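FYI, it's all coordinate maths here, none of it is from the lab. The structure displayed is predicted, hence computed values, not measured ones. Cβ atoms are built from the backbone, for glycine too; each structure is taken alone.
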Structure 1
Amino acid sequence: MGLALRVLEEWQVRQIIALRAFRRSACVAFVMLATLALSACQPAGNPINSPYADGEEHENTLFTAFTQRSPRYLDPARSYSSDETPYTYNIYEPLYGYHYLKRPYELIARAAKAVAEPTYFDASGKVLPLTAPPDQVHESVYEIKLTPGIRYQPHPAFAKSADGQYLYYPLAPDALVDRYAITDFPQTGTRELTAHDYVYAFRRLASPRVASPIYSTLAQHVVGFAAFGEQLKAQDATQRESLAPGENQLPWLDLRTDGFEGVQALDDHTLRIRVNGSYPQFKYWLAMTFTAPIPWEADRFYSQAGMIDHNLSLNTWPVGTGPYMMVESLQNRRHVLARNPNFRGEPYPCEGEPGDRARGLLKDCGKMTPFVDRLVFNIEKESIPLQGKFMQGYYDLPQASRGDIGVSMLVAASDSVERAALYEERGIQLPTTVEASIFYLGFNMLDPVVGQGDTPEQAEKNRKLRQALSIVFNWEEYIAIFEQGQAQPAFGPVPPGILGYQEAPEGVNRTIYDMVDGKPKRKSLAQAKALLAEAGYPNGRHALTGEPLVLYFDSAAGTGGSSPSLDWMRRQFGLLGIQLDIRATDYNRFQEKMSRGVAQMFMWGWIADYPDAENFLFLLYGKQIKAGQGGENAANYQNPEYDALFVQMRDLPDGPEKEAIIDQMVKILQHDAPWMFGFYPKSGGAYQQWVYNAKPTQMVRNTLQYVRIDPALRVERIAQWNQPIWWPLLLLALALAVLVWPAWRTLRRQQTRTALTRASSEEQP
């Protein structure tokens, strides 16, 4: 009996094991079959790998991505980073903006009715003509008319009760429970934009609580602005001193009451700004979101206790009059801008550069923008998944704020025939543009070897040395190798798209190039060697001592003096018999050497703040030298003739006279060669075939307002590019079936044997 029981128990254990194995195999098989069944039921045009919510890809929504983190500052007074501009310039409306298509860049009105010309006054208050000499201009006054009827987006800061009281000010201490987004406030309101909102915005720039990066610049130019800033500092300090021990909630700093004479509202639709002297570049600051309007209601609303703790502020939930407004904000995950229902619309431009019509960029002439209903920004922490999703069609463009993605894809296509074919097959658009920026190799003009020199004779020799080096340093080759052809050689400091830039043959640097068959050709090595000999270094050796000429290049790359680009530079100098010593260091040490003026040669670059030649030519203005003064003239170049022309040019309005002076200044620089004029980099966007009106630029920052998409074509292409491949799953299911069948047969046999054993046991007396 005991033996029979042990046998029975063993059979039961085996049965359990077999049953469990069968169940596992059956479960796997069921899951796979269910997957196949569900996929068969998947709606057409919505692949199973789609990241969209149901039907989202069918909507008039543009999908793009951001990396690393959410934008840090969406408060226009603080925002300056390029990753913030796709949000700020589509939410806020400065007085001015830039024409989307025209180059050179043209200032246009946004919230203003027109771009206003200043009125000049002398010290006695007499009106001067616009052609008056700058030294006679005591003050420039801008009276700017606003377009009537502009209204703010819906926002709880404007919400009022029937009796006219604000619904959400003041808030009770527990009123913010479970409120972490503006959409958690059920009531919203709006009002008309007025000139007082721009006045408030300017005053806010001076607030120590805001710490705007632009305040110090504007305080130098706007009448009374600096003194007002000191006044606000004192007011803020007084409020802080009045706080009770342990209290950290500052009261609202009401900027409606006290002001300054430099920025005033003459009426609801007229803004007056007074600027010290003549400063034609001031108008460009009015095209930046620094000077975008701020409604006092929003500033007060966000100043309430607990708002910051709930991530409610102008940095996360802006309040503007632009084409879009923030409707979803999940930090470091997702941000959604939706069409502002109160936006009046803005017609798409009907003019542009030559070639824009052929590229289809004028087809929407006169139609009201924005064209897209929603802009969705999703986090993508890694570049490979981002690129993959873009190629699958799940992003309409990879990153709206990046101008290097299209360039990098063009480089990848040039390196791979397969990649180029794939881009062409998918209809990927990769337009490029030469940006308003420059990279250059600078000479320190304080250096005795490559600099200005102590005597006229030495100055001329050093100049010829710089010219010889500029000839032999083949930027065309550098661009081909290290920029993969995605840049344009620079003839001078002023890049394309800026008034004063000249194409060949007029703009060609005749010190470095000859014109051959109507095209610029870099001067020969023999010509460079002749200049080097005249400089006192025949064949790269000192004419008197015979010592080899050693020059020093200060690099901030921290590579230890070895890299492909640095090795290439050594070879270029070696063509003249000159030894190049690389002094590599970290960036902080490099900056310190530049501020002391002890570097001999260096590489640097500049990106325009605004599209005016002054923003580049001031980089070589004598009063801007870096050594000892902290200016932006890193070469420490000083030329009295150039400086006098700069002062004259700086204060002139755009026109032929200004262009003529710019041309004189550029020719002086080409002759003196304080820089090797390097290259103008290109930026490029990547766009799907269903994206229209795409023109890459980093100067016009509200580009998404003009972009149009075709959602139906997107759905069609996504379905085409994401066809599932099922045969591996079917093969795996078959393999599992082969495994399950023996397990099932074994289980059945065990069950039969168990039943027989039990029956036999029961028959025993």
Structure 2
Amino acid sequence: MSRLQEPGENLLSIKYRPDGEALLENPPRFTWMPEGEDCKERTYFLEISKNSDFSDSYKIQNIPYNFYTPERVFEAGTYYWRYGISGCKECSTVRSFIVRENAISTPLPGRAKRYKTARREHPRIWMNPEQIEEFSEALKQDSNHCGFESFLHNSVERYAEQDFPKEPLPYPGDKRIIPMWRQNYTDCQRALAYIRSLAVAGKILKCDRWQEMAKKALLELAAWDVNGPTSRDYNDECAFRVVYGLASGYDWLYDSLSPQERKIVAEALYQRIHQVAHHVIVDSRIHLSLYDSHAVRSLASVLTPCCISLLDEPLGDGREKDIRDWLDYGIEYFSTIYTPWGGNDGGWAEGPKYWESGMAFVIDAINTIRNYTGIDFYKRPFFQKTGDFLLYCNPVDTRRASFCDQSNLGKYPGHKAAYNIRQFGGVYQKPEYQWYYDSVFAREPEIDNDFFNAGWWDFAYDDMVYRHDYGKADEKLQKKPLKFEKVKWFRDIGWVAINTEMETPEKHIFFLTKSSPYGSVSHSHGDQNGILLHAYGEPLLIESGYYVGFNSSMHRDWRRQTHSTNNLLIDGIGQYAGSDKNLQLEAGGEIKTVLQEQNYLYICEDAAKAYRNQIPDVRQVTREIYFVDDAYFVIVDTVKTDAVREVDFLLHGLAPFELDEYSFCLKRPKAELEGRFVYVSSGIKALEQTNQFEGVKPEETVGNELQWHMTMKTGKAENHVIVTLLVPSRTLEKEIVEVMVDSENEKNSFHFYHNKNVFSIIK
């Protein structure tokens, strides 16, 4: 057969996979670059064989997009695959894969079989009619069954006493204003929670009053302008909540709605789903260009639950097929591509705060899919591991100690993150996840009504759903012993976390570093080789800045830039963190080595590519990290350029640095950090600090606690080596580390003495 003209991969695009890998899942997940523009009339075929000449092949026809998960598993062994366009003889390059003996079995039922066992009656989102009856009977024995009393008090009764929110107004001059943007989608979240809470409680308790209130609100929501201020293109956060509110109401109030009322709601719901689906599939094309954060999220927040609520409903004009196609797209994406922000290690390149929102919606989605179709995405490796990302990279007792955009910057991990990890704990029976949840609520038993709670989540509803679906899993988990790993390497995203005695905040040392292939794309920053340190209950080396709003000067000109991180500048220049997505991904880094030895941990990371767009002659920017005796850190930075340049070594803290000629100290109430520049090959030119934020509008810093930014400036050279000692201590319990330096045969030996132990490195 002749060959297809296969489009080339690029940094932003989907890849040709599998390509020589030994797979963790069986069957493989097939992806390839689409041929030209997507076309509804064009489909693909896929051939799989144990023979490279395809003399005996398994062929799948009429695949609508450039990704596919087979509905059958394969015997262990080596296989070959190729694809083509249906109706054409040409085939792609032949690629191979290996099915392991112990691969996880995760086939996806084909479109023809996918919904055959799904029930057609309503509701479909969460409980079905039989489960509702069982729930109602259980309430007769226990009025707080699954936390129902809390749901009644905190959600149902609260909303029943309120007026339904008014339709949001457009921005003045149609120009987005951040406070108004937030208020509008907070109101839309309230509209969703109002309808859902009253509809669910009304259905369970057979309360006509609440069902009527919910129905009135639902019809009002359906009357909001589909193309107005709550449309997808105007404010997608509003749109996601409005469309989910319509779906919840349609689904749970179905039997209370007249045929005409159903038609009104279904019409508004269809139009709003169409807006989102068009953006995801046609405009963003996330099956080709992977890194549209909101588009990927909307698969979970919109396409999955909302299409399930309308599946096979009589919409007319062939629109029933649209709903089915959009739902299939979402399910197949979850099975094949999800997630573009991580891989089998469970990492999330956008950071813990965006993990929180991403997982919240996707948990709801995959629970709904499982309940409705029986398809269980929890078997996939990513979901089995992703709770570890929160556990190890955003520990429960830390503040200002994780990377990327964080709307809760400066706060401890929040309640929704805790709910998410509890879900994974219940699924996988991991007591460490339940411990995390319990620890959050031990610290903050009451959930406040600030924006990122009331504006986003209905915790009482979430809790009730979890208790219903997982019974007393949390009680069982509380009795299991806890096991924590000292070092956790998320290879998929290039993050490494070190944790000692995580269970005890006053003894806990947390150190985090990253050098990520995702560079500064989306909600990531120009912070490859960056470090963070939280020890003994105190943030010491911090993620600096404040959360003002996306694309504020604080966000754009400080938080995203290298000068806000514990990192290096070269001639005052940092890593690329501009708006070009291709350049953002080019500005990536790499964790090259992680070793765990008897008395130390070693990490080596490389960020040269991250600087090269800004400084083309950069040849090497490596950072080596030694964590010795579970007590102190030695950082070795090596910078090589083809021109004579100086280096700035940057650290940030919540207190002034006490500066000496070659040392510094930062003191906090519970802990302090002593640091020493043990060796600077080009000499120390200056050691200075400031509490100002370069490039940030002054009004964006008013009223916030002060932060200090320390800079050590080197002399000029082509090659730089900086050896830095960092020693965290409890206040009044100072750790002592002595240093001796030997120079011999153009090499320097560094000897560190701590508690009669000697640790040496040669550079």
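Things worth noting here:
- Read-out mean count of other Cβ atoms within 10 Å over residues 85-92, computed value 14.2, structure in 1, 2: 2
- Given 2.4 for distance in nm of label points 7 Å out along Cα→Cβ at positions 509 and 533, calculated: source structure among 1, 2: 1
- Per Rg/Rh (Cα atoms, Kirkwood Rh), for residues 213-340 alone, the highest-valued of structures 1, 2: 1
- Entry that produces 15, 46, 32, 6, 0 once P(r) over Cα pairs in 20 Å bins from 0, in percent is calculated, selected from 1, 2: 2
- Top of 1, 2 by mean count of other Cβ atoms within 10 Å over residues 181-188, largest first: 2
- Taking relative contact order in percent (Cα under 8 Å, 6 or more apart) as the criterion, the highest value among 1, 2 goes to 1.
- Structure from which 0.70 was derived, FRET efficiency 1/(1 + (r/R0)^6) of positions 229 and 365 (r between Cβ atoms, R0 = 30 Å, to 0.05), options 1, 2: 2
- In this comparison of 1, 2, the computed figure 1.1 for distance in nm of label points 7 Å out along Cα→Cβ at positions 557 and 693 is attributed to 2.
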